Every structure is written in C-alpha cells, then in structure tokens.
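Multiple structures follow.
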Structure I
Amino acid sequence: MLLFTAFQTASMSAKYVTNSIKKDLQLTTNLTDEEIEKTIGDGYISNSVLYAVFALANFIAPSIVKIFGHKASMVTYLCYLLLITYTYFS
C-alpha cells in the first residue's frame, strides 16, 4: 500500500517536471506551443509506467519476504530508508 502512496507523490511531481520542461523549451528554442505539446505531452506514459512498476512491485514483494524472511526484509528496508534519508539531508 505504501508503494501506491509513492505513486501518488511521483505522479504529482511528474506534472511539475513536464511543465518545467515545457517552459524551458519555450525560452530556449524556436518551437511553437503546439510542437512542444506534441513533443512533451502531459505525462500519461510516464504515469502509466510508474503505476505498472509499483503494481509489479506489490505482486513481487510477498515472494521476496517469503524467500528472505521477515527480519531480513525489514533490516534491508531499514538500510534503504537510512540511505534515502541520508541522501535527502546531505
């Protein structure tokens, strides 16, 4: 369930990223707004890829926990969480 919370966050930020790319292209190139819209789009493909990856991870996660055990899975997740926290604050 936490992965789909991550999907919501990622899909919200994808809109800001595509808008930023569009503004950058408007300022740095001679493309028209229609050409930029055709090139960049609204991010539906990236959101569908995100959704598919998170759905696949939700299907695979129970098998990984069964193979490695509960404790090893939690320790691995804790190490990953510490890595992300360290990266965020450094």
Structure II
Amino acid sequence: MSQPEIFAAVKKVTNTTDSDWKISHGSVDDRVDEGKKKLLEGNPVAPVDLVYGYGMKAGFGGDYEAVDNEVLGLQMENIEDLVRKALE
C-alpha cells in the first residue's frame, strides 16, 4: 500500500480534502541524510527518520513482489476501517 493510498483513506474517513492539510514533499535520500545528521547530533528522533527513509528507499523497504500473508494466517484488512480504528 502506498502513502497516497493511505492518505486518500484518511481524507475519506475524516471527510477532508488536500486543502485541509499541509502537504509537503521531499526525497527519501534527504530524509536519510537528515536522520544521519540528527544521529550524529545525538537527537533521539534520528532513528525515526532513518527507519522511515530506509523503509521507503528503493531496494531497502516494503516494495514486495509477493507476500506470504495466507501462509501466516493474516487476512487483508480494509484501510478505511483501520484508519477509523486509529482515530478512535
């Protein structure tokens, strides 16, 4: 699932549009570089930037060609239901 798909579900559940949000864009490499800089400065938030950046970086993260959800006994969930639960 992509960030745009998750954001679309959030907007639908919250009955909002793009204009209701402050949307910014940045590169994954910039996020990783910022995380490294924060890490060297001793910033405790640095791992969040690094995990996020590397998780989204091509060849590192969640771009799976196949998943074993069925083998693991995991069921597909509706993203809108998950957003509703998260916002409760």
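Numbers at a glance
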read-out	value
Answer label among I, II for the case where Cα extents along the principal axes in Å, calculated from the coordinates, equals 56, 32, 16	I
Entry that produces 3.3 once distance in nm of label points 7 Å out along Cα→Cβ at positions 23 and 55 is calculated, selected from I, II	I
FRET efficiency 1/(1 + (r/R0)^6) of positions 15 and 47 (r between Cβ atoms, R0 = 30 Å, to 0.05) - structure with the largest value, from I, II	I
With helix-only ellipticity at 222 nm (-39500 (n - 2.57) for each DSSP H run of 4 or more, over all residues; to 500) derived as -16000, matching label from I, II	II
Among I, II, structure where relative contact order in percent (Cα under 8 Å, 6 or more apart) as derived comes to 29	II
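Rule-based calculations on the coordinates, nothing more; no lab input. Every value quoted in this text rests on a predicted model; they were computed, and no experiment measured them. Cβ atoms are built from the backbone, for glycine too; each structure is taken alone.
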